[in-house]
Structure 1
Amino acid sequence: MTADARQPPEARSSRAQLALALRRYRLLFGEVVEDWNGFIDALARPLATCVWSHPGRVEGAALMDLLGEQGVPAAPVPWLAGAPGTALLLPPAFKAGQHWWYCAGLAHAQEAVSQLPALLLGLAPGQRVLDLCAAPGGKTAQIALALGNGGTLLANDFAPERIAALQGNLDRLGIVNVSTTWADGANYPAAAGPFDRILVDAPCSSEGTLRRNPRLVGKMGPERSRRMASRQRALLRKAARLCRPGGRILYSTCTFAPEENELVVADILAEQDGRLRLLPASRSAQPPGLASGPGVIRWQGRVLPDELAHCLRVWPHANDTGGFFVAVLEKAADAPCLPEPKSVALTLEASDADRCAAVAQYYGLPEIGTRFRAHRQTRRGLHLVALDHAAPGAPPTQARGLFFHRTNLRPAKLTTAGALLLGAGASRQVLDLDTPGERDAYLRREILVPTAAQRANCRPGQVMVRHRGWPLGVAVLHRSGDLESLFPRKWSGCTAGV
């Protein structure tokens, strides 16, 4: 659910408040963008919820059908047709995170303009990629899926609690090609590079999110933007250092302030003295159907090089979205290159291979080792990563891949994330919940009494729970016939509306 939809009408900023808070941008209208009144009117309206379908789990049309069954209108976003998954616009007050298909990792909620980096970064399988400011993980997940959920993507953030939120989203979506790191992005170690693609979705003053966060209106201003710009330059400067010659960096913010956008990019281009160039992200290179504006080249007495017009600005009234800024930079092919990084050896204990084989045999799964590499990070259990994932030696990783099997319990158990990843291929110990009532009771961790027909493929013990073929998680089938849900309490946000 968007933050603005949760606000009572009186809590939203008035049109006059918005016009006053943003008055310093008035001079851009008529020069790089039109319709000041339309701009303010758009910011005063609630923003539609946007979700994208998981391309490895559900077709966009099928997700639309599921929404239609709930009476929820959904419309594809045409200018995101090339992004991983199908982007769908839903009503502003819709609580995407509280529906079963969200719990099952069939979709993820992410503002439409925030999905542009995965389109404009020039991603392809085989690239080594860094998301320098990754939490909460929507852009990371889209990048991972654009890479085919294989290879090596490092997702970094500066706060451990943000890393936890990031990992939770990656687990729910079954992402296995990501190692997460906790570090100050501005001081990310050179030993981690080089990277073919780097996303710097920089912390910013967030003016472009006013439709979701109307209370920001009292916090905006040039002083805040100038404070943010110092940090943003440091992040982009580090990305330039870590990028492989011939590679690309995408710098993005969700603010209107030139101090945090074009001026940051211009300063780093000047510092790099020809080792970086700005690629066209506006007009000819933008997704078909997206209405955008060029970058600003004159601001408060400063005249920037004409190439800064290659930046892309999405104004809220042009596509009925939030605000967004993108600059795509390419590193010169003859620039110095960092040494190739050292990878961490992923190891298993002697009994762990047997554990993986036992899980596959118990649920009738294809052999796990033919599709993923299992390894042990902690005493708690086993993780899975893509076969070609190269976990970095520096900085230290918080997690490598997806935690799929708890081995410190008796009996050991498949995690919910593991069930969502593997469960569609299970042929034994599978219990299908036929009705929405049964499905929702499972998500609420209630005791169910399945029918004999539902239990026909199961013996007492742990079972894989599915609904309409999609895995939901695991449960214990007791000898009494009762089904005890093991859906995790920490995912309870998914079940608040069921």
Structure 2
Amino acid sequence: MERKLAHNHGTGSQEQCHSRDWGRRELFVDNYLIDKLNDTTLRLHHPQPAEPALTFGEEEAAFGGYPTVLKDDDAYRMYYRGAWGGGEGSADHTEVTLYAESPDGINWHKPDLGLYDIPNLSPNNAVIPNDPSLQTAHNFTPFLDARPGIPASERYKALAGSFVGIDTNDPRDGFNAFVSADGVRWKMLTEEFVINPSHFGVHTDQSSVPAFWLGSEDCYVAYLRIRVDENLQPLTSHDGRSIRWIGRTTSHDFLTWTEVVPMNPGGAPLEQLYTNQTQPYFRAPHIYLAFPKRFNHNLVVLPEDEFDRYEVSASQRQGVSEGVFMTSRGGTTFDRTFMEAFLPPGLDRQNWVARNNMAACGIVPTAPEEISIYYLQHNSQPTSHIRRHTLRTDGFVSVNAPYHGGELITKPLIFKGKALEINFATSIVGCIGVEIQYIGGQPIAGFKLTDSNEIVGDEIARDVSWKGVHGSDVSRLEGQPIRLRFVMKDADLYALRFRP
């Protein structure tokens, strides 16, 4: 959101304002628009488990991880890593990128594509074959390219590969770039690694590599798992003092990438983050949402007899993982307003196992009032699966007012639009009233709190209205610096926008 100085109609002073675009939606996932919270708080909401989206056969159950979910018009596509045989590095280890599709994001099936000869894989739903020399099936993370004017043959893009170990001379160390017209048939954009150790000295782990076109900076961005010390200094090797963290690199053509730099945690403490799954939110693409998997590699919760009963592989019995939530608005800083768990392991004891609760890269709409996010659960067990979880649309965080009431006052902003639309929920004794103010805090005639029509209910989109001739029409204030004041009781406010 563009920031600029604007005249204060109420006091004559000048104050920094937040200018808005047509239809631009703001979520309260951070403090970007918030000036004051009086007896209100930001509340993190938690995804609710739905049905398993995919279960795995023996050929997939060894991992089935690093999933990605995309929606392309009416088609939903899921990509995930299949691995079987011995462990990574063993002679019989086989690894491919597998594919599933759905008409609604709820009911998934694995098509028999037959694109590659993969023994013992039925249905044969591989879209990237195993290539141990290149690691091309490793951490394959596709996205739909939003860059204007992109050729139809390159609508889908992906990065895939890894830095196999601390030896930077390993010929397999690097990431390949892929393109596709349909999301099923892929080709390498170039046979050369587009990201490799010669570009930077940061040790980069084996993990998914979410990437997308960043319109505000006119470049592609990719987020990699790196190793840093407690002072956020990059490490060139994996040792006992290293912390799994996130690095950022950019490119203007998806071929030449900049040096990887560590993301700044925004003043929050560093934690072991195994994946990051950073992505633009499809209803507010200027806000990037990240769903890291927080990893406590020393914690053991279950007794041995439970590990035995669930048939947990020996390598996954130490360490526990859970989902967390953070955001970015571009640049090299993450906002970590919420340090608590977004998706804790919960009552299902089979999720209290290492490398569990890994989010898919991708949030998709599955109903007008519902969005879905997918998590790998029961990792390294015969019951391993990817489960769909749901939230209300825009429902990651809300400004919450208790029964005794409270208020939110925004920072100064300049908008374009005819009506103020909000995503909200109240109880039957709760309500929301809205006042529009000059940036000095004085209410604007016709838009005072006493003029506001009381808002009660639970809706994804409702226009705020006032008594008198204006109704919901706020267009006469367009282009002027204002503040919004929400007076709330037993209510949640999730998002707002000024719509045309």
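Quick note: the coordinates plus some simple rules give every number you see, no bench work behind them. Note that the structure is a prediction, hence the values are computed from the model and not measured. Cβ atoms are built from the backbone, for glycine too; each structure is taken alone.
Comparison across structures 1, 2 (criterion: FRET efficiency 1/(1 + (r/R0)^6) of positions 223 and 335 (r between Cβ atoms, R0 = 35 Å, to 0.05)) gives the highest value for 2. Of the structures labelled 1, 2, one was used to calculate helix-only ellipticity at 222 nm (-39500 (n - 2.57) for each DSSP H run of 4 or more, over all residues; to 500), giving -7000. Name it. So the calculation was done on 1.
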